[in-house]
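Please treat every number below as a calculation from the coordinates, not as lab data. Here the structure is a predicted model, which is why all the values come from computation and not from measurement. Cβ atoms are built from the backbone, for glycine too; each structure is taken alone.
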Structure 1
Amino acid sequence: MFETLHLIVAAAMALAAGPLCAARQAAAESRTLGPDEVGPMLSEISPERVRADIDALCGFGTRHTLSDTESGDRGIGAARRWIRGEFEKAAAESGRSGDEAMKVWFDTHRVEPDGRRIDRAVDVVNVMAELPGATAEARERRYYIIAHYDTINADFMNRTDDAPGANDNASGTAALLELARVMSKRRFDATIVFMATAGEEQGLFGARLYARAAREAGLDIRAVLNNDTVGDPAGPFDPESDEAKRSRGTIRVFSEGVPRQAPAQEIGRIFLMGAENDSPARQLARYVAEVAERHELAIRPTLIFRNDRFLRGGDHTGFLEAGFPAAVRFTVMHEDYNRQHQFVEEKRDASGEMTKFGDRAEFVEAAYLADVTRLNGAALAHLASAPRAPGSARIITAELTNDTTLRWEACPEPDVAGYEVVWRETTSAMWTHSQDVGDATEATLPLSKDNWLFGVRAYNGRGFRSQVSFPTAARE
């Protein structure tokens, strides 16, 4: 049945597609990255550099949000200045200048005592690097990779004793630093932001305050990839065990279902469409998995349809709360709670064996972290090189039929070459079928809208596909 689909598309759009798409394609290909260049970009990611970054970050002793800011070699002040310096080196070595230069700055927020984990007024400082998009029509779209660089030990108010935070979260910070080095040498249609956040362990302060300000400023944040605890795949298992070996080939990607900021009308639409698993966050998680498969990456994500782990939180939630619904979290499959948020010491564990406690650099596997970094880099490259998702996607429900008609708004960006309709069974986690419908804004498929879930995405002449737009029902 799927091989003999008949599509009804708007005739005028189809006739216009040829020369228009060719012109758009030529314009785009002269400027920015192509899919065949993603692999060579990923090959530049260096396990040796991410290892050096882990060691440097752990070398600051503690990066507690309330720790020393004046010392040159200890505390969160020294750490954030070092991170900024690494971003500035990447910017200087990128060869970009003028409006295309990567911009680096401190994003500072004054936080007053909250009676919980902030006991004095403190500046929470995010370290930012922004790679401007190369296409005017796409530059306003922003794609973020974020990682918190602050740490805690077993006492969340202890700002003096060591809290190296190698896995949680020098690992995520090292990933975004390495991607800034590699990606700043390329051009992407949309803007990419590398963001090292502070205050996460004290209450997601850096991410929450930035996201609220971004919402007030009207920034168009289309996706957020939060990397938090991404460097120790073995966790509590013996590094040579089968479980550890399996874990080296995957990473969890957590995604929220029903958007927490959805108004009542949107909740009603979700119930009507059966779209509990089709939030922007879930579509983003699927997108990451599809990119990993396309490039045959060493890391294939394990999709977890839940916002986060129990008794834990992460900075992607700050963006979700602010109304940016496409935000996901990357985390290793297994976490070792003898290491995470512990004092650096050696003592007997619950089984009576002498064990190294504390989140130490020695437990981070550089080769695995480099593979996780490649997964993030591939996803970012596709997101920032693809067209925006089609607008106002809808399934037409004007009458009872056994087929499905979808309509959507054309993407305004100049390099759009066409659109694909995707669909899957209602019990499937991933999109399993697709059909190219050309440069059209309507398609009819001989499949019952009652039995399948549908979506639509745009693609450009270079072969990059947008995120999927999930439709609403419309009687038109």
Structure 2
Amino acid sequence: MVPLAERMRPKTLDGYIGQRHLVGQGCVLRRMLDSGRISSFILWGPPGVGKTTLAKIIAQTLDVPFYTLSAVSSGVKEVREVIERAKKDSFFHPDRSPILFIDEIHRFSKSQQDSLLDAVERGIVTLVGATTENPSFEVIRPLLSRCQVYTLRPIDDNDLLALLDRVLREDEVISKLNVRVAETQSLLRYAGGDCRKFLNIIELVTNTFADKTDDFDYVEDDDEDDDDEASADENKVVADAPAAPEHVITDELVTSVLQENPMAYDKDGEMHYDLVSAMIKSIRGSDPDAAIYYMARMIEGGEDPAFIARRLVISASEDIGLANPNALLLANAAFDAVQKIGWPEGRIPLAEACVYLASSPKSNASYNAINSALQKVRESGNLPVPLHLRNAPTQLMAKEGYGKGYKYAHDFPGHFVHQQYLPDALVKAGGMSQSLFYHPQPNAQEDRLKAYLDSKWGERFK
């Protein structure tokens, strides 16, 4: 049986759910389709918001060849093969450029992305990429400069409920089950704006109904001894089929079904955020057992290892910070190791980093410092940089006093000289006599840092 998400995949924009800012009347992708020509672009958004579906609709609407590659399973060889096929298509149909759709383009290495440049530049293919990651960080600059980036948003609840109504009315399987939806909160919460996940949950729930639905029973009179009666009513129904029983979807039912199906772990919904939150809070609370348990839950549920690794890097700076600067080095090393060795072995460096972070002394002094400084910037605006700290690359700037009076710290004993670094307004607020942003916290590492600062600035940093 074809999955529900595939059965409900729309063929035209009229059936497409969400993304009105891109495909609504007069919006950018709608205008391109109406004109009959599109340029290369990248669709950036969370899972299940219609990136693949939109690419297929565009290809069908424009009636152009459509090639698709998955960055997970394709390499440079496959890219070159597709480009050669596209060249042949372009030779016979020079007025229409084939579309090359690359799912999870952020997983392509630099060399794989490089192999696309010439074909995109020459118009041999129109590239449509899909990614859940920020293209600014994951797509090489030369390729990014040749593509527009369009951001797709999570599907809102009203659109998901409209889709649910369509499923109940139109799906070839579920429409026969006499389903009534009494509550929708759990459906929407677990879906988290992910259309595919929403349909998968509906399918899981309604599958529990399918086995309970009675077939319509027809009993025919086939008495061969009574030819007249048989010929008069050959297919007479002597017992009307009973009506299919009503099946009701409730929040309790949805929750119970999902708990019985671990593979329904919602990698971008409530459970996803609950588990990563629990892992980080366990690290912060110095409980390595709890931290590794919640990591195991995410791994078993199919969480993206890169997501776990990123959260560990953040925690290393936010929660351990200056109390153990090696924590950030180890978290970064774990991130690199996962990318180099892949899965399932990647779980080992992740576990090492997780246990190390949870077992390290904690400090959020640097985290608090940047937040306080950002707040001050927002409150005070762009305060002038003191003249002696400014760069003076031209004679005019030098004449204006830029850089005048600056004391080069390395020319002084202990590589330190007492001078003003903060803007005047912050000095007047007490910035030279007390710390405005960084307040060392009591731990072995920061005690040493504080001792150094005290030797230079007195008791300014408390």
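Tabulated values for the structure
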| read-out | value |
| --- | --- |
| Structures 1, 2, by percent of Cα pairs over 28 Å apart, for residues 131-338 alone: label with the highest value | 2 |
| Entry that produces 11 once relative contact order in percent (Cα under 8 Å, 6 or more apart) is calculated, selected from 1, 2 | 2 |
| Comparison of 1, 2 by Rg/Rh (Cα atoms, Kirkwood Rh) - largest value held by | 2 |
| Which entry (1, 2) yields the derived value -9000 for helix-only ellipticity at 222 nm (-39500 (n - 2.57) for each DSSP H run of 4 or more, over all residues; to 500) | 1 |
| Structure from which 0.40 was derived, FRET efficiency 1/(1 + (r/R0)^6) of positions 195 and 323 (r between Cβ atoms, R0 = 41 Å, to 0.05), options 1, 2 | 2 |
| If distance in nm of label points 7 Å out along Cα→Cβ at positions 355 and 395 is computed and equals 6.7, the structure in 1, 2 | 2 |
